[in-house]
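Derivation of every value follows stated rules applied to the coordinates shown; laboratory data play no part. Just so you know, these numbers come straight off a predicted model, no measurement behind them. Cβ atoms are built from the backbone, for glycine too; each structure is taken alone.
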Structure 1
Amino acid sequence: MRLALASSVKQFAAVLAAAAALSPLPALAWEPTKNVEFIVPAGTGGGADQMARVIQGIIQKNNLMTQSMVVINKSGGAGAEGFLDMKGSAGNPHKIIISLSNIFTTPLATGVPFKWDDLTPVSMLALDEFILWVNAKAPYSDVKGYLEALKTAAPGSEFKMGGTGSKQEDQIITAAIEQKTGAKFIYVPYKGGGDVAAQLVGGHVTSSVNNPIEAVSQWRAGELKPLCVFDDVRLAYKTPITDGKSWGDIPTCKEGGLDIEYLMLRGIFMPPKVTKEQVDYYVDLFKRVRATTDWADFMEKGAFNTSALTGEEYKAWLGKAADTHRTLMEKAGFIAK
């Protein structure tokens, strides 16, 4: 079961990217004249929030903007607060938003009057992976053991799956596992991925489908363990994280008999009705961000898929992803009536 399409487009070669980052700023047709609001349509501590603050730090460290960038979390209504703010800021080039796949799921789940193409796409920065995590004390160490435990669980001892929000990416994957295996979970929603990881460490849920960066510190500390990654290939990163194991040592879920794939958007949008020159400014800015060694380190730390897109290719990808999410949510019964 393939839940989302990954772009085959990769970053520029490392040497060329580094050169781009260090080259003088080009003559620009437009640039910000005041602070830029960088909206995160999610809570603090989660993957989108972490990425936004890394970007903010890279821009400041490398003097990539003459104005400041200010990160603002607007997580209300599963991100609807942030999206509606952007939609209502037509023509304002001093406001950008970093989106996850809730740009597709939130309108479908809540009925809020918003859709992704109400905004102006700027750049796909990366695609985020999902990993099936369990407590380090769990009696199984692979997805086969996990699935067997699901099948043999005694009545009244339902597995609890922790996730960020309701009817969002985490619960979509949970529903897909149910559809694939016939198992039933009690899904427990939390405000962000950091909370999810903490609840799994505390034994309050049985498992989670958190992003790598949201649980890597707990894995390193020996509190959680990864069972599989929801991608079609193993992750490319080979640097050991803990106990000699790297992200690349985590098998795909399909290898363990759970044929499910899901990759999540990490992309930038602007309000509607901005100019091409204003969009071009941010396209160039994020190209420079992605070319830094700090960004490369962050990509490895969070085990990201480094696919990147702009322009018409990005818009085409978004259209396909929107259709995919509608199909998935209809199948799971998550569409608002």
Structure 2
Amino acid sequence: MQVTPVPSETHEVIYRVSDAETGLLGFIAIHSTTLGPAAGGLRMRPYDSVEDALLDVKRLSEGMTFKNAAAGLSLGGGKAVIIGDPGTQKTPELLRAFARTIQSLGGTYITAEDMGMTPADMAILATETAFVAGLTEGEFASGDPSPITARGIFNAIRTTWAHKHGSDALTGVTVSVQGLGNVGWHLCEYLHDAGAQLVVTDVDAGRVQKAQSQFNARAVAIDEIYAAEADIFAPCAIGGILNAQTVPMLKVSVVAGGANNQLATDQDAGRLHARGILYAPDFVANGGGIINVATEVEKIRDRRSFVAAKLQALDETLKNTLDQASKRDVSPADVAIATVEAQMAAQAA
């Protein structure tokens, strides 16, 4: 096993983790521990390059700093990624090797489930490290965070839609959902139950067909989702999808979804604003999952009440963000980032 620090001017520390015996190659990025130990999920993807994986873990860990702060949690921001196909290259031995690295950090980074990972994988990690959450068994086990993440996104969609159009009713409103993974699927369930019409896309054709059947959804090709006729766009897959090429294609009035780091650059928030598209900052909209995980990290006994209170507070944060942005005629992303940065500066002082 080799654990090598990676130089960074933006993060407290980044580690490159490799193990020839198991084929492990990945990164652990700790962006900030100002508010507490760095917390964020473990992702496994077949990245095109090591450089792409490093860029992703850096952006994701920074996003977790903002997400945890916006949710009012005593947690900093961190993230981990493993390079590989979770369907063919993920093994218990590989996971245990990675878990031993997490354990060696002594609690400065706490991991949980993310893309390419399952609660069963978290159980494997837990055999080698105490610094893992999202478990299905144990006194404070919080389980799969996906349903709570989706609930928070659904709240954000209604809140943003109401700010833009005066009502949070979604009956007859068309929502285009990009990504039908765990979070995207649960979100579709909420939206369908609320009477929304769904347009969906995913790399998994089976999931798309199931959504067509279960939700009466209209399916479009992967690259057609941006220009789909809809009222709301809900990105729930990878990040960086709101950019100079895709923003001009959108035909919606609201963007609110579960993907992390939806904006490819800071300028893309301005592009959305210039087009009159109201954007729910992703790190506010998708904070439900880490709230659920926090009950396990902080050993909260009344998990249901804690989660309900934090979700309500998160929704109030979004409302305040949208109100301030409207008064100042700026993107909600600008307001949300400035608010968190001021909060962290005060904490560090």
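Looking at structures 1, 2, which one was Cα extents along the principal axes in Å, for residues 166-285 alone calculated from, given that it came out as 49, 34, 28?
So the calculation was done on 1.
From which structure (1, 2) was Cα extents along the principal axes in Å calculated, if the value obtained is 53, 50, 41?
It traces back to 2.
Please state which of the structures 1, 2 yields 15 when relative contact order in percent (Cα under 8 Å, 6 or more apart) is computed from it.
Source structure for this number: 2.
Out of 1, 2, choose the structure whose coordinates give helix-only ellipticity at 222 nm (-39500 (n - 2.57) for each DSSP H run of 4 or more, over all residues; to 500) equal to -13500 when calculated.
Label of the originating structure: 2.
For structures 1, 2, calculate mean count of other Cβ atoms within 10 Å over residues 158-165 and state which one comes out highest.
1
Going by mean count of other Cβ atoms within 10 Å over residues 206-213, which of structures 1, 2 comes out largest?
1
Comparing percent of Cα pairs over 23 Å apart, for residues 214-325 alone across 1, 2, which structure shows the greatest value?
1
Determine which structure produced the value 14.4 for mean count of other Cβ atoms within 10 Å over residues 62-69, calculated from the coordinates; the candidates are 1, 2.
The read-out comes from structure 1.
Comparing 1, 2, where is distance in nm of label points 7 Å out along Cα→Cβ at positions 54 and 262 highest?
Looking at the calculated values, the largest one is 2.
When distance in nm of label points 7 Å out along Cα→Cβ at positions 94 and 142 is computed for each of 1, 2, which one produces 5.7?
Clearly, the read-out refers to 1.
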